[in-house]
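**Student:** The structures come next, written out as structure tokens.
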Structure 1
């Protein structure tokens, strides 16, 4: 369990995070989404110990210690235990261009206490086995991003924290990214050995990564604007559901009139289609009432609010 309570981070007069309350549960996948400058990277840096909050409480397992300005922070032993379980992929990492991919991963393996053979194995897993002997100065941006992911997965971590992991990846790289997370036990069911695995991923690419997160945190201007599952966020945003109705040609005018008399809904014409907007609370009632229109409807599609629409509503 990782818990943040009333976390504030200031850089001079600029408040990057303001009274953030967030709980990261063991074994869950949490997506932290927000536009550039929303505070995502600052939050992750605090989570991994690269930055200290200006005030507030950060708790892990173990005994916390009191810091300056009323902060409560994990003690040294708690940090050591956490870092032994942690894999961290920062948004930007400075690799030595004159080292090969294998030499670079061997260096990180040494830091993690992992066997050197894992370096080449991990490069193979991220699709860079053939480039292992090449210097990183000749790698593309997407290849360097895969090296970044590979170093985060070294040592079989139980907690994986990723900052903008899809930047620079082409469609093949994106697909490989999700396959790697699944193979490593961070998506879907956990492997039998090793127990629960926790994933925290921060990005502004909501649609690409929302399926990887069981819970979603929307961050804006350093504050948590929304937190919950995709279904909970859709419900809380109170955005309407759209029903796209294709009526039979000979019933077109009659069905438009009939729709206007059903439970509260606004109906608009879109060419030969009719689009009815109805609240989440009235959705099932409205759909059941459509049964009375019988064969007058050729086709019906239900379009729930997208997570992108929810994001813009809540940010």
Structure 2
């Protein structure tokens, strides 16, 4: 657009008012300044935009065509200003979060439920994916937050811990009993005689457990790999083997006796999970509201 936006604003006001003096009053500028601005716009476009008469001004056919487009443009700007005002007054905004399926189900959803109930005008987009994919999207500033285990590399990453997690191996009582009867072995020998259920390689949790087992020279003989922890828990529940899970997410089953925890010596090192963000990204008001909310939520819950 070659013309200064102010010239189009003056043109818009004059066309709506149909009178230069009325437009001058609305814009708080002098009539000569209005006339000069209209003349500049007409000269630059090489067409007359108004017909002057005793009652004021009337758009020419070319002026009518231009007015339709200018009106649409200013109405769009007005809608944009209204949306910004609503964002400020109501906390309206859009927050994009990357999170794995299991952390979304067990950690994020309880927090989101309360936040959305309190701030229903905030829009969320949830990207369900691996930790590495979440970190890649953060680096490209295509999401605002990620919920992950603490990342090893933290370049341009801000990590905000929300809770500790503990990995463990679990199985049903009947599976352990049948395995011992069949193999004549104790629970500590389960890696040689039992079926071990683990997440697929490439998963952060799987890498953590592989490192633990490698340091102790333990290698499962019979391994069954699955893509999600929910599926892994389901497989363990029907007695397909001993599963490596995050203990926090099966506490109810352990307390009720559905699962039995297989003791590891030494225990698997604890990890932390938290929200990660790009330290170079802009924080919207909605995002700052959510950060403040989840810090309070997880501080109270854990």
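**Student:** For FRET efficiency 1/(1 + (r/R0)^6) of positions 30 and 94 (r between Cβ atoms, R0 = 41 Å, to 0.05), which structure out of 1, 2 has the highest calculated value?
**Tutor:** Working: 1: 0.90; 2: 0.40.
If we compare FRET efficiency 1/(1 + (r/R0)^6) of positions 30 and 94 (r between Cβ atoms, R0 = 41 Å, to 0.05) over 1, 2, the biggest value is for 1.
**Student:** Given -15000 as the derived value for helix-only ellipticity at 222 nm (-39500 (n - 2.57) for each DSSP H run of 4 or more, over all residues; to 500), which of the supplied structures 1, 2 does it correspond to? Please list the in-between numbers first.
**Tutor:** Details: 1: -9500; 2: -15000.
Clearly, the read-out refers to 2.
**Student:** Supply the structure label, taken from 1, 2, corresponding to FRET efficiency 1/(1 + (r/R0)^6) of positions 118 and 142 (r between Cβ atoms, R0 = 30 Å, to 0.05) with the calculated value 0.85. Write down the numbers at each step before the final one.
**Tutor:** Numbers: 1: 0.85; 2: 0.65.
Considering all the candidates, the number was obtained from 1.
**Student:** Tell me which of 1, 2 gives 0.55 when you compute FRET efficiency 1/(1 + (r/R0)^6) of positions 78 and 110 (r between Cβ atoms, R0 = 41 Å, to 0.05). Each step should come with its number before you reach the end.
**Tutor:** On the way: 1: 0.95; 2: 0.55.
Of the structures listed, the value fits 2.
**Student:** Let me ask you something else. Consider the structures 1, 2: one of them gives 26, 32, 21, 14, 7, 0 for P(r) over Cα pairs in 20 Å bins from 0, in percent as calculated from the coordinates. Say which. Intermediate results must be reported in sequence, preceding the final value.
**Tutor:** Values: 1: 28, 45, 22, 5; 2: 26, 32, 21, 14, 7, 0.
Answer by label: 2.
Values quoted throughout were computed directly from the atomic coordinates according to the rules given, and no laboratory measurement underlies them. Keep in mind it's a predicted model, so treat the numbers as computed, not measured. Cβ atoms are built from the backbone, for glycine too; each structure is taken alone.
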